[in-house]
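In the part that follows, the structures are each spelled out as structure tokens.
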Structure P
Amino acid sequence: MQKRGVGISGAGCVCGAGMELATAYASMLTGERNPQAPQRFSTTHADTYPVFEILSPLLAPETDAELLRTTRLALSAAHEALADADLRAESLRALRVGVCIGTTVGSAMNNEEFYRDFRSGRTPDMAPIQRYLRSNPAAALARHYQLDGPTQVVVNACSSGTDAIGVGAAWIRAGLCDIVIAGGADELCRTTYNGFASLMITDTQACRPFDVSRRGLNLGEGAGVLVLESAARLKRRAHRARGYVLGYANATDAHHLTAPHPEGRGLKAALDQALNDAGIGAQPLAFINAHGTGTPDNDKVESKVLRELFPQVPVVSTKGYTGHTLGAAGGIEAALTLIGLEQGQIPANAGFSRVDPELGLTPTLKTTSVHGSIALSESLAFGGNNAAVILGLEEQI
């Protein structure tokens, strides 16, 4: 018998495409995107690499003013997700509520003055480090909502958000929690911007996932959060789930620090295990929200695997609208996958115009109607990490 799906009672998202999930997805369906030069920091690079930066005020609840940006992004998405789930903060305190948030930057890179002082032999003020520790995103969310369930931050490069959702679903399935706030959050900062530029995988133009002329990724920032809930709890409060986490898996390539395995060994393993966890084959998938960064290596390997395993399934990379949000990507893309299933349509793969003969993959060319109730969101990451989550509108039994 298949495992029961874990209910998704609410979803929230803040990203370069919009400040809430519905508005972000609506803008994507119209093809709107606006990557531009960073506004919140500057660098001395000769070239400018456009980013998907959030310049509007965050819709986060009133909270500790000292919290760093990654955590405030997580709070903003969690606030929307909990409201969507019709869950008030006071009602959570009597329940077993866990928090699992994926991140990579996690505000750690923004204490440049502290590091500069330390490296020069001075004794810097410890206030920035105390602020950083207080801004642990999972602990800060638990503290804000006065939760005493398990809390965990997943730092697994660009698969972190997907992995956090998988861990949260496992907590529900194991009976450890009634509810889990799970997803990912990450902010733009100068160190990350410089780091990816030094790797020579960022584009000076708007990114073009899977296109023959692709030259690299655009960075972004944001957060995506799902409220996961046990079937028993949903039934008791007579709340209808928006969808379900049906399956999840993570597998590694053990091949290279930054490049994926040429044959997609780890990605294939993760997809096979996720499908097995969900108890389904490839046929029922309505669409795939691909990792699709726009880098030559990622798109080459990912295309090879998708052509082999899912040759007829529509594919889109939503990073053309959000940028690559690193540890937040899996959380944001899970939320976008859910709303895509609900609306029965997915956006055009932004920036794509010509097929790369080496890839042989044609993603969506326009807003496309999709049919079915199950979709896949996948994340490939540095360190050879590969994670996949399968979402559905109906519970599999």
Structure Q
Amino acid sequence: MKVKFYTLGCKVNQYESEALQEEFKAYGFTITEDLADIYIINSCSVTAKADSDSRRLVLRAKKENPKAKIAVCGCWPQLNSKEAKKAGADYVIGQDKKQFVADIIKGFKNPGKNIWSLKINDFKNQRAFIKIQDGCNNFCSFCKVPYLRGRSISRPEAEVIDEIGRLESIHKEIVLCGVNMGLYGKDLTPKVTLHELLSNILNRSKITRLRLSSLEPYSVNKEIIGLFGHNKMCPHIHLPFQSGDNRILKEMNKKETVEMYEQIVDSLREINPQIAVSCDIIIGFPGEDETSFNKTVNFLKKIAPMRTHIFTFSPREKTKFFGNKVDLNKVKKRFNHLKAVTDSLALKYKQAFIGKTLTLIAEETESGYVCGYSENYIKLYAKCGARPGEIISVRVNKIDKDKVFGVI
């Protein structure tokens, strides 16, 4: 039987989909991109739009093959199982049961599995994602993730090292991911710090590059900052932050302040002045006024991130502000203004590399160009005959809109 996957959301979801596909293959199923007998929708529920997208994929699958069986798994059905069933799902499997998806479809019972039973031996991209942590203990006032994925749990260090060992011969870059990676190791016995895990990976593995998907600023200590001087560590860090106003951060139940964030970025740039810093910002959070919005704009101008993900505030179930109304006209204006500012900052960061040499891992071919990401997370385009997975040095010579071009 043929199985088709749709995956929404974060890198953790992408990793879990890859692991589930490997389980389906082991059970004799064929993974396809075409018409399928079974559709697996690995959903997201971080925003109302994510809920809507998850529902839409159920309808798409039903339209593509009305006779197919549809399974919705992951975060959306964890709290919205009735909605998933109403949309047309034959199997509704919450995040807490995701490790059983293939077993449920196959009709097997395998009670001994946990979330770390999902493992991979390969990855769809040349840059392989490896999940090291799940869940979150923070309970930010805008976020339902702790109610979807539970409290923080860490993958045993030996399993992380073993999986890197399986992947390092075919993937030049490993991207570590988790729901809140800064909590890694606190629940293990004996405890392991994230710094210790990273140090072991950098010193013991044969990988060319190690990248961190995201780290909450409060978990970035001087030991972790120091690792960015290692030649294998990608000079890029994503520091989700959400606002440039301390009053709003307090309302969000965030553990950081603007001053803390700025100090971390300054320390990172002391090690590498050209390190890439990316972040998240929420627009329209309850209580955000013109003063707090302008503080966010000025904060971003000071930090100068190379990439900014802007989200419109979305009231989520279980959270403090569920039921709040969002002034869409005001939010749209602020969104457009902030996007113009952050697009300008991103362009300025890229322009600083014109005439300089970066290395990319060839991932795909697009319009006659080989493209892939540089060590500092710039997507580069170059005309060459590089094969997927090959590392090539590229001198940046042109920027056309949001695309960065280079020559060998």
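Coordinate-derived values only; no laboratory data. No experiment lies behind these values; they were computed from the predicted model shown. Cβ atoms are built from the backbone, for glycine too; each structure is taken alone.
Assuming 10 is relative contact order in percent (Cα under 8 Å, 6 or more apart) as calculated from a single structure, say which of P, Q it is. Checking each candidate, the match is Q. Each of the structures P, Q was assessed by FRET efficiency 1/(1 + (r/R0)^6) of positions 94 and 254 (r between Cβ atoms, R0 = 30 Å, to 0.05); the largest value belongs to Q.
Comparing mean projected area of the Cα convex hull in nm² across structures P, Q, the highest figure is found for Q.
Each of P, Q could give FRET efficiency 1/(1 + (r/R0)^6) of positions 110 and 166 (r between Cβ atoms, R0 = 25 Å, to 0.05), but the derived value 0.35 comes from P. In this comparison of P, Q, the computed figure 51, 48, 33 for Cα extents along the principal axes in Å, for residues 190-365 alone is attributed to Q.
Structures P, Q were shown, and Kirkwood radius over Cα pairs in Å, for residues 22-173 alone at 16.9 was computed from Q.
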